[in-house]
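Asks: Listed after this line are the structures, all set down as structure tokens.
Laboratory data are not the source of any read-out in this text; all were calculated from the coordinates shown. In this text the structure is predicted, and so the values were computed from the model without any measurement. Cβ atoms are built from the backbone, for glycine too; each structure is taken alone.
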Structure I
Amino acid sequence: MDYFSGPMTVTYPQGSFERILQAVDAAKIAGVPVVMIQHTASRPTLKLFQTGSEGWQLHPGLVRRGWDHLIEKTLAGSFTGTDLDEWLKAHDIGTVAICGYMTQMCCDTTARQAQHLGYAVEFLGDATGTLDFSNDAGSVKAEELHRAVLVTQNWGFSRVMTVERWAAGLG
């Protein structure tokens with residue numbers, strides 16, 4: 001829930017969470033397995049994503065829909081330190097579709113890892129999201145950051161598409 005209130009609230013693109021839910025619904029209707037990824041803070045000193053906290057909880061809209069496998073991760077990439085690769089191989093899955101938050105962190109890292117491991121990757125650009133960032137290196141608006149990641153992903157790591165286009169190709 002930390003992505004829905006507080007300093008990590010996702011602001012771009014508008015409606016991205018509704019499209020995440022649409023992607024889950026489309027996958028379930030088509031019989032495509034859904035793997036839910038839950039981020040957990042790697043250190044107790046971090047303020048966000050602390051195990052058991054309200055912010056760590058999965059959004060009720062996702063919980064109501066359910067999933068086939070739940071992964072808890074502590075790093076940006078969903079393959080690092082998890083059983084995701086083994087689970088996908090055990091279920092003879094060769095293509096992964098990426099949606100969720102944050103476009104430039106967890107989504108981008110996981111898509112790159114998947115491609116490096118030999119999976120075909122479909123990146124649902126309108127079902128990922130981010131926010132404005134500012135630090136010692138500079139600042140970037142959410143829309144600009146999101147677009148840059150999608151362009152980079154589509155250049156050689158994954159096939160970027162909308163949820164509508166992806167869902168139309170299922171089944």
Structure II
Amino acid sequence: MSISLYDISVASYLQIVPAVTKLLEKAVAHFATEGVEPDDINRWRLHESMLPMRFQLASVAHHSIGTIAAMRSGVFSPPDYDHKLDFAAMQAKLEQARSELAALQRDEINALSGKPMQFVMGDLKLPFTTDTFVLSFSLPNFYFHATTAYDILRHKGLPLEKRDFLGRLNYIREPKA
């Protein structure tokens with residue numbers, strides 16, 4: 001069995017994006033009992049030198065569905081970071097990413113395999129293929145920001161387990177008799 005571009009990108013994103021969404025639902029319910037407003041969660045960070053939760057969540061969306069758009073267009077750039085999006089807007093952004101990812105067709109994504117693309121940030125232009133971009137740039141960033149969001153919530157006291165991060169695993173399910 002060979003692994004496809006769809007498997008390494010869309011399937012990976014569809015495992016973690018819903019898990020991050022569930023982390024946020026748990027956070028809202030848990031921290032409401034402590035009088036914490038959801039928009040306060042958006043401002044939390046692990047360290048003063050790190051970007052806040054809002055940025056981590058926006059990056060999870062951008063490094064998932066934004067990567068798919070970049071594979072189609074051939075160019076990936078950092079997003080315009082909106083410092084004003086509230087917590088509900090961040091949740092909606094993740095749900096929109098999940099919905100768009102779920103609608104993607106395996107053949108459509110696999111047809112993008114091996115295509116040239118660039119990472120562009122100002123004057124910096126780095127050439128990739130779609131596959132090497134996903135493996136060496138998108139997935140590491142995607143997991144970094146999802147993990148940082150998880151870590152912020154754990155650091156603030158949300159009782160989470162590893163399986164909360166892992167989401168729904170892609171194991172082979174036996175057909176029901």
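Asks: For the read-out relative contact order in percent (Cα under 8 Å, 6 or more apart), a value of 36 was computed from one structure; give its label from I, II.
Replies: Clearly, the read-out refers to II.
Asks: If percent of Cα pairs over 29 Å apart is calculated from each of I, II, which structure is the one that comes out at 14?
Replies: Comparing all candidates, it corresponds to I.
Asks: One of I, II was used to calculate helix-only ellipticity at 222 nm (-39500 (n - 2.57) for each DSSP H run of 4 or more, over all residues; to 500), giving -10000; which?
Replies: Of the options listed, only I reproduces it.
Asks: Hey, another quick one. For structures I, II, which has the highest computed value of distance in nm of label points 7 Å out along Cα→Cβ at positions 5 and 141?
Replies: Once distance in nm of label points 7 Å out along Cα→Cβ at positions 5 and 141 is worked out for each structure, I has the highest.
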